[in-house]
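What follows are several structures.
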Structure 1
Amino acid sequence: MTQLKKSLGLFDSIALLVGITIGSGIFATPQIIAGYLDSFSTIILLWVGVAIFVFTGALIYGELGSRFPKTGGEYVYIQKAFGPFWGFIFGWAQLFIIRTSPAAGLSLITANYIGFFFPMDQSTKMIVASGIIIIFGFINYLGVERASLYNKMSSSIKIGGLLLFAIVGFIMINGDYSQLSIAATATGSLGSTGNIVAALMLVLFSFIGWDRVGYVAGEMKNPTKVIPQSMIYGITVIILLYLSANILYHSALGMEVMRNSAIVASDTAIKLFGPIGAGLISLMVIVSATGSINGTIMSASRVYYAMARDGLMFKWLNYVDEKYQTPSHAIIAHCIWGIALILIRQNFETIVAGMVFAILIFYGFTTVAFFKFRQDNTGEENGYRLPFYPILPGAYLLGIVILVLLRAYYETGKSVQDLTFVLTGIPVYFLLFKKRMNR
């Protein structure tokens with residue numbers, strides 16, 4: 001059988017992490033978050049708190065990737081810890097909400113920023129968004145090197161562009177941070193705690209992506225070392241860029257103006273640099289978002305492939321193209337359902353908040369698996385080990401449980417809808433795959 005090609009190094013891995021994580025979240029969520037909260041101080045505290053939370057998660061996943069350097073990431077960890085049923089449910093959720101939702105949401109934001117140059121109505125934006133998913137599905141079909149090349153290029157542009165945007169922006173502000181102290185009554189309707197929970201879902205979405213590096217471990221040259229190193233370096237870069245961008249947006253626009261913006265990065269650029277600068281920033285956002293779409297297709301498709309290889313997903317997905325050495329059928333499935341979610345859910349916030357709620361549940365499962373592996377000393381023994389065990393992973397797990405429960409309480413209807421995408425996998429498993437696992 002044709003095998004996946006081992007061609008990815010440390011820079012490829014960091015580019016994948018940064019490329020997926022810095023998608024459109026930092027360019028699309030700050031204005032929505034501003035509606036849920038009443039002051040910049042509260043907003044920046046949420047971003048700092050989530051940054052610490054995510055960095056802890058990245059260290060946990062760094063050890064897991066070092067213990068199990070195989071293609072599939074969380075699917076591998078959950079299946080090893082809890083058995084094939086939970087491995088299947090995780091993979092099913094990946095396909096039907098967790099990994100295809102970012103493709104849908106990011107492509108809609110890309111279409112919004114393309115609208116800066118070519119104004120479009122909502123129907124046209126949905127068509128453009130679908131076309132974007134098809135284009136990057138085709139790039140991934142043609143080879144992991146081509147997809148990784150775009151990741152490296154887009155990651156360089158978004159890191160360099162965001163850094164330059166922040167530096168020049170702070171120079172243009174010239175020390176005037178008066179907007180940061182102006183409060184405005186929150187417009188969210190979920191109450192003070194409910195608004196914070198809704199805002200947290202959006203902040204978390206902006207950071208999600210770091211967890212996908214392990215999905216392509218089977219195509220890395222030295223995954224035991226590369227995975228933890230890329231987690232540490234990549235997340236540090238992302239945190240610094242995100243905090244800088246938030247300070248710049250709020251300093252330039254203020255709370256009220258931000259709430260009325262659909263393309264906050266471009267509006268900030270118009271205020272600071274004029275139309276030409278705003279056009280350049282819009283281009284950077286387009287490259288950034290499409291880089292994340294590309295990285296998501298590249299990583300998530302390997303989960304479906306790994307599951308099908310293990311007999312836990314449709315056999316059609318267990319296929320590697322002989323010419324391009326890519327899991328081509330898995331890539332096609334990812335793109336088809338990503339387009340379907342655009343048509344089903346349509347709204348960016350609904351798409352991404354649902355994805356975060358679902359993924360938090362599996363972050364919890366993965367962290368419990370981490371404790372199990374530590375206790376049983378399972379996996380590779382000579383790789384990276386998380387410090388401050390068990391306090392650090394224990395605090396992380398507690399944070400996950402609290403966030404899931406709060407979101408379920410304050411947005412019960414949406415949470416039920418999101419869980420439905422996950423739970424549809426239960427009858428599918430027992431009808432089609434359980435007997436196969438017992439053979």
Structure 2
Amino acid sequence: MEIGPARTLADAIRIFDPRRPLEGETLRAFYAERGGDTRKRMRIHIEVTSGEPSSMLFTGHGGSGKSTELNKLIEELDKEYLVVKVRTSDIVARADLTYVDVILITAMALFRAASNEQLIQRAPAQIAEEVWRQVKQVIEHVIFGHQPTHPTTSSEASLNLSIPKTIFGLTLEFEARFKNEVDTRAKIRERLRDNLSEVINKANRLIEEIQRRHRLPVLLLVEDTDKPDPGRAKEIFFDHPQSLTALKALTIYTFPVALRYNSQFIELDRYFKIFRMPNLALVHKDGTINRRSWRVLGEVIHRRLDPALIAPKARQTIIRASGGIMGLLIALVQSAATNAHARGAQRIEHSDAMAALADLRKDFVAALRSEDYPILAARYKDKRLSNDDALQPLLQMRALLEYENDDTWCDVHPAILPLLEERVAGFKINESA
């Protein structure tokens with residue numbers, strides 16, 4: 001079935017899903033070029049490495065469109081790499097993520113991808129049996145600690161299964177148990193703290209064999225590592241960069257924008273090539289309208305939505321309320337479409353958009369502390385970013401947004417401005433912006 005713009009509000013609610021990045025057919029149908037050269041520079045870096053190991057950090061606000069840009073990057077690389085996509089939050093909650101988890105989940109995803117049925121059928125002799133036996137041994141003895149329970153491990157001989165198929169089953173068992181069994185997760189973590197190098201070594205041996213025999217460099221995309229709070233993210237990236245860069249492949253980690261404004265961030269240049277995904281600034285730093293950003297966000301809406309389904313004023317309100325964050329734009333359209341559909345309307349009106357904005361504002365009220373409001377008011381006035389600890393949680397929750405259209409600067413999320421008028425004495429919104 002051909003994918004196209006929503007023709008009904010029910011379709012709009014389904015199509016405007018902020019939890020799903022564009023990929024495959026939806027990427028080709030709905031993607032709008034946002035301008036800038038971030039993806040181009042990433043592709044150049046990947047291409048000039050010629051498959052040599054390199055670790056990258058891809059940073060930007062949550063919802064800025066990093067996952068979609070990574071999917072577009074993969075499409076442009078045109079199957080020149082064995083791409084292994086990892087979403088750590090599918091296995092471990094962001095509040096519980098550790099550096100051990102990141103390496104372990106990535107390595108197991110690599111084992112599964114290399115042992116999947118398609119690769120085996122395409123190139124049955126590509127991976128040496130010795131490597132597969134080593135991988136199987138490290139999963140059973142080091143990771144599980146003689147605990148695997150998947151049927152393929154106990155009955156491999158009777159079922160006449162190949163080692164790669166057995167490994168595929170073990171990786172699925174690992175993901176299920178690591179995700180759902182707290183005791184198992186704790187035991188594996190404890191065991192791996194002293195034995196993580198064995199897992200890394202076997203992953204690297206497999207990477208070498210894939211690249212040598214299969215003629216494909218390995219590209220690891222590790223997403224959702226930008227989601228933990230700043231304290232946990234510091235432990236992952238600042239305390240263990242050597243572990244994160246030990247995998248001998250092209251590796252991209254998403255990185256929390258808040259930690260860019262930490263004094264330790266500059267030290268990561270020793271380990272990672274860093275790329276930034278800027279938000280689309282709706283105004284320039286001096287407050288004048290940035291018409292290019294408005295056009296891009298308008299195109300994003302209309303690639304997914306028949307123009308007859310949204311009033312022009314509603315569209316303008318949603319674009320302004322997004323703050324230039326793609327994910328919020330998508331979420332606001334979905335919320336407004338739900339409001340319109342619930343009242344039996346045929347299109348999104350301005351009142352529906354305002355109701356969606358009011359719901360977003362309530363989320364900020366729940367997240368912000370009383371001491372945050374004066375800080376936000378000061379940043380609204382001077383637009384200055386710094387490595388003050390107080391700014392990092394505000395950047396993480398998107399109350400404070402980073403922009404780069406003139407130089408690097410910040411602004412308060414538009415939904416919060418009425419709250420500042422209510423709660424900060426003497427605060428006034430600049431109506432010319």
Structure 3
Amino acid sequence: MSDLLNVDYGVGGVTTHFRSRKLDDDLHSETMILNMGPSHPATHGTVRLVTELSGEIVIDADVEVGYLHRGFEKMCETVTYNQVMPYTDRLNYVSPIINNVGWCLTIEKLLGIEVPKRCQYVRVIMSEISRVSDHLTCLGASAMELGAFTVMLYMMQAREYLWELIEDVTGARLTISWGRIGGLKDDLTLEFADKAKKAFKGVREHLANCDRLLTRNRLFMDRMCDVAMISAEDAIDYGLTGPLLRASGVNYDVRKQFPYSSYQDFDFEIPLGTKGDNYDRFLVRFQEMEQSMRICEQALDNLPEGPINVEDPHIRLVPKDEVYTSIDGMINHFEFVIRGVEPPEGDVYFPVEGGNGELGFYTVSDGSGRPYKVHVRAPSFIHMGAMRKMLLGANVADIIPTFGMINMIGGECDR
């Protein structure tokens with residue numbers, strides 16, 4: 001038998017050349033190639049993992065993320081700046097409000113404007129609710145994949161409380177297109193504060209149940225502790241951000257390092273891990289949900305009065321009653337719809353703290369109503385680059401929990 005055996009695995013017209021190797025150990029004579037995804041239930045239909053195994057130990061892995069092709073960046077370059085909003089929804093579609101806010105802040109920086117204080121607070125409130133929804137989805141699905149089905153049900157019910165809040169304000173639950181350059185589509189409802197208080201109470205009750213069921217559960221800890229560890233140095237080298245970076249002990253959060261939308265007004269902590277393993281990633285996300293609710297409560301208690309949009313008709317649509325009752329309003333309306341926002345020539349990058357880490361938009365303007373160039377720094381795309389290192393030396397059974405703690409969202413890997 002030769003030391004190297006050539007094996008071709010073709011999926012969807014893509015062929016990966018892998019070679020199984022002869023081993024010199026007592027248990028196994030050669031390695032085995034195991035293909036997981038893109039049709040595996042846990043890989044979202046958008047990721048393929050070709051793993052090389054010695055028994056049940058992963059000794060090599062090829063991580064392919066190129067199974068989703070929508071052309072997000074090029075689509076953004078064919079429409080006006082506000083028409084990009086539905087596309088941002090579909091990056092991380094579990095927390096789309098943060099995507100909307102990130103895009104709005106990028107173009108507002110290009111325009112050199114700042115939205116009213118009330119708008120900033122409302123953006124923070126809705127973004128943090130969206131962040132909690134994102135973490136609930138991640139942790140609930142990951143718990144289910146480890147057999148903790150009850151925890152998943154608790155977390156999905158908690159998420160439902162928050163999605164009802166989001167639906168009350170935006171009119172939608174998932175792809176909401178609620179952001180507007182220079183402001184927002186809608187303000188909070190009159191009953192929002194009371195409903196949010198009740199929703200947060202329900203979320204905290206369910207999280208307490210999950211904490212008792214899972215956090216110190218011996219089986220769960222055995223499956224998560226010391227698995228897929230990434231040191232702080234390696235995490236920085238791979239460009240990790242968000243919960244993955246903070247689980248490795250690196251205190252970096254865009255909301256603290258580069259405050260936007262008045263985040264400097266709020267008192268909140270940044271949970272950190274120590275080992276950078278799957279258990280730390282779980283705990284960081286779990287603790288971040290409480291911090292996000294703290295931010296929302298502070299913002300609601302100190303919510304400023306005033307408008308939620310700038311008053312410039314070249315940046316936002318004029319109210320409908322002005323369109324119907326004044327010639328200036330009608331002219332401004334038609335000019336804005338046809339030409340859109342027209343930022344000055346230049347380029348800009350703006351980061352926000354997304355559910356999975358730093359979400360940044362780089363945009364180039366040529367002075368017209370459409371972006372000349374758009375690039376998104378989507379955290380999931382960056383994080384998948386570190387998955388091979390996380391898997392080396394792990395068991396086959398560790399692959400799905402590790403993938404779950406990375407929390408890859410297919411829309412962010414679209415290239």
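A short reminder: the numbers here are calculations on the coordinates, not readings from a lab. The model shown is predicted, which means the values in this text are computed figures rather than measured ones.
Tabulated data for the structure shown
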{"read-out": "With helix-only ellipticity at 222 nm (-39500 (n - 2.57) for each DSSP H run of 4 or more, over all residues; to 500) derived as -24500, matching label from 1, 2, 3", "value": "1"}
{"read-out": "Which of 1, 2, 3 yields 11 [percent of Cα pairs over 41 Å apart, calculated]", "value": "1"}
